[in-house]
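Please find the structures below.
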Structure I
Amino acid sequence: MATLAQLLANHGCILVLDAAATSVQVGLLRTGAPAVWHTSPDEASKSLFACAAAGLRDAGVGLDAVRAFVFCEGPGSMLGVRTVAMAIRTWQAVQPRPAYRYQSLVLLAHELQRAGTPAPFAVIADARRDTWHDVTVSAAGQIAPLRRVPVTELATGTKPLYQPTAFRAWAKSPRATQDCAYDVAQLLAAHADANLFAATDAPDAFQYEAPEYKKWSAQVHSAATANPK
């Protein structure tokens, strides 16, 4: 794992891409220059590239000046995260550059700790199918790895729950939660020395397990196959 300060010192110019929330957030970070951020509430397939282009234009540089990509792999909008991953892979094909991933709920857990939130507590987000993403901070202040838990586990627990307001949710929270903001520019600036970033050779959305595929055998349709005896 690496810190943002280390990545910036090593690469000098980094493009940050985060489409996990309802607004796309794109930042251009450079040594010796102010950060340039652009956000948009429009869908990621349109606004991601517009925000990146605007940031590069404001800084007076081209995409070839970017030496590394940093992106949120989730949890959050799966479509948004995969759009970011697709964009990075495309740019890497044109000009190879490293990519580093971070997780939204882990970043928020660090921020809540910095703000003095009493532990233990957990940051959660809807994972659908009666499950929730969960990052728990223990009473000792340890931030646990991201996990997916059943709604019943959270509903019957006692630790305070925090939920990012900018994330889409399809189900009602398991019990009362407290809101927390997801302003990536502010969060990264406040946690430049936190070990949040991991290198990846294949940018993609976070998954708890690899997808499984069933083998399909082609078969010509006939009366016999439609009505087997």
Structure II
Amino acid sequence: MTSSIFLSITAPCYNEHESIEKVVSYWQSVFVDHGIRGEIVIGEDGSTDGSKEILRRMQVDFPNLVVVDHPTNRGYGYALASAIARSQGDYVLTIDSDGQFDAAEYTLLSAEMAKGVDVVTGYRHRKQDSVLRIVADRGLNLIVRMLFRLSLRDTNCALKLFKGDVARRLTVEARGYPTPTELLVRAQTLGYRISETGITHHERAGGKTKLKALRTSWQMLQFLVYLRYKQILYRANVINSF
């Protein structure tokens, strides 16, 4: 796909009224500072706290802000997938909308992509989170390496850069937390080249996380086993798509 839009910043949003205006305004400044033509595509996932209204108001000042409106909450994965599907950029950056990642660090991912890969995922140098979630993430990466032979340091980091056509080809079935890892597993299975580079992780710009650690970890394990089963069937030519 050849587009006049160079970079699409894509993100889900659910009840982020404390941070969304500041975060989106910053993303716009990244486009200006780097002299690139970009768009911001938000999967607005049925927010009930005024986030939707804030984004609609911001569209008046930022015509390159696209809001994909979901009347009800469908989950992180659905919201992010809808944003990616609406994107038009030659490159697609996935990111969270709570300010934990710096969109300007797309340059780090882009430098790595220039080495001839299709996807670059960030890995967090120092994760700004609770000890329980840090331990859970390390366990997750170990499971991913065992199940999929995907040897990356931080598969579930939200900050990733894709070639646009690659991103728009990938299916997302996860509703929530497993989504960033799912994108990498699907890219690997379809033969795309993946690399990684270190990025900065910040505390949330506002609001509270929606994740419940123990329940989320159990759901993550169930989903990864399911995804591995589908991968086996796809590679055995039992199913047509993955």
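What follows is calculated from the coordinates using simple rules that are stated; it is not laboratory data. In this text the structure is predicted, and so the values were computed from the model without any measurement. Cβ atoms are built from the backbone, for glycine too; each structure is taken alone.
helix-only ellipticity at 222 nm (-39500 (n - 2.57) for each DSSP H run of 4 or more, over all residues; to 500) computed as -8500: which structure among I, II?
Structure I accounts for this read-out.
Out of I, II, choose the structure whose coordinates give distance in nm of label points 7 Å out along Cα→Cβ at positions 50 and 202 equal to 3.3 when calculated.
Numbers: I: 3.3; II: 2.1.
It traces back to I.
Can you rank I, II by mean count of other Cβ atoms within 10 Å over residues 26-33 and just name the one with the largest value?
Looking at the calculated values, the largest one is I.
Which structure, out of I, II, was Cα Rg over 2.2 N^0.38 Å derived from, given a value of 1.17?
That value comes from structure I.
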